[in-house]
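Multiple structures are listed underneath, in structure tokens.
Values in this text are rule-based calculations from the coordinates and carry no lab data. A quick note: this is a predicted structure, and the numbers were derived from the prediction, not measured. Cβ atoms are built from the backbone, for glycine too; each structure is taken alone.
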Structure P
Amino acid sequence: MSLIDAVRAAGLYSAPDAPRELKKRYAELLSKALAPELAAQLRARGLPGVKPLPGEPGEKAFQGGLGPKRVDVSYSDEQHGLLLAVSIKSITSPPFSKNLKNRFGDLCTEAITLHMRFPYSVVCCLFAFPQEADLDTTPLRPLSTFRRAMKLMSTISGRDEYTDPGEKFESVTMMLFGPLREHADTAWVRLFDAETEQEITEDAYFSGLVNLFNDRNPHAAIEFEDDAS
């Protein structure tokens, strides 16, 4: 299993002239497909009980500092509460830059809400864009929406210590993907660390999440295999 399987599970990519409802539905299906895949990969690397579990509801609600917050992928226990969270965000239809600032604001609010209540928790984000978002350059705007989004998200990535600003994420990873299209299985996924803008492998991404957990929780460090699947 891999993130490509989640892209396939989301179904056919909505055409630019498709009704708004279909475009919205595709974004929802992508998030719903990505969440269980992330959870399964983290469980395979030694984090037991990461939600969503197979056959159970997806998001889990936590009482944050600014009120309740639903988390796409979460690892928690009764003693410590929220230990690790991954928020999944996406912009899947053009114009890709239209809602970028709103997504940025939502993410800042989400991070601070969780960190206020759980300052030691590792809160990460996976932000997905289709390949078209890396091709929408113009002579007056030589940087694509995907590249501009990555630079923007780098400003709220890299919360190294529990005392760092709560609106930052421990890690933000950008996902560029090729969706399924009619009559062709062309799905692919590329991952980039927002802070460094360097491309990373899928295995390095999941291993990195576990490493972040281990660094923040040395008393409960998880041993894992780099080639877990």
Structure Q
Amino acid sequence: MDLKYYLENLYVLPILIFSVVIHEVSHGWVALKCGDTTAKDLGRLTLNPIPHIDLFGSIIVPIISIIFTGRVLIAWAKPVPVNPHNLRSFRRDDTLVTIAGPISNLIIAFVCSCFVIIIFFIARSFALQQESFSFEFLSYLNKMFSAGIYLNVALAVFNMLPIPPLDGSHILANMLPEELANRYRQIGFAGIFIILLLFNYVPGFSKLFLGIITFVAQPYLNFVSYFIK
């Protein structure tokens, strides 16, 4: 595969960056509603991607993933800081803050589905010549938003894995007895290595992960197919 192939597949990066930014802003916004102003005070409640972008997780890992697999499997932004001491009810509010991120991705997946439908009707309403700027632009948007459906479902599913420091670990910790929860949280960023081991060395894990993504994405695809026949 040549450089042109890789460049053509970078259309996923704009929607990826937007999605991880919304994911983190959602955490911070719910934290603010629950009494913690940390994210707001640090300027993280902004759609400006610069404060949120993690060079490794938001840029390097997705590009490497595109090069070797043709798609983005995992990505992340800088975590929004949350001070648990400011939350009104730690377990309840921490859970609410946590699920806000994955839920935002599922909402973005629905929005992407709507844009795919809108682009279809625009393209059908105007007789656009192939290779014209308008045709190429709509094709680019269609690819980006179509990829955005799977991408955001993947982000939601990935972040719900119950492995620290992913969102799912917060939910599981809040369900455990306090002493056990504290020990579980101490895994910290060592969880990243657990994730890498699972994806690379545990037979069937990647297949199961992709199967869950496909299952969760199917209602979105059915929604698009209902209008695009």
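Some notes on this structure:
- In this comparison of P, Q, the computed figure -10500 for helix-only ellipticity at 222 nm (-39500 (n - 2.57) for each DSSP H run of 4 or more, over all residues; to 500) is attributed to P.
- Looking at distance in nm of label points 7 Å out along Cα→Cβ at positions 22 and 174 for structures P, Q, the greatest value goes to P.
- When volume of the Cα convex hull per residue in Å³, for residues 110-149 alone is computed across structures P, Q, the figure 46 traces back to Q.
- When mean count of other Cβ atoms within 10 Å over residues 46-53 is worked out for each of P, Q, structure P gives the greatest result.
- Structure from which 20.2 was derived, mean count of other Cβ atoms within 10 Å over residues 166-173, options P, Q: Q
- In this comparison of P, Q, the computed figure 34, 20, 17 for semi-axes √(5λ) of the Cα gyration tensor in Å is attributed to Q.
- Which entry (P, Q) yields the derived value 2.8 for distance in nm of label points 7 Å out along Cα→Cβ at positions 62 and 86: Q
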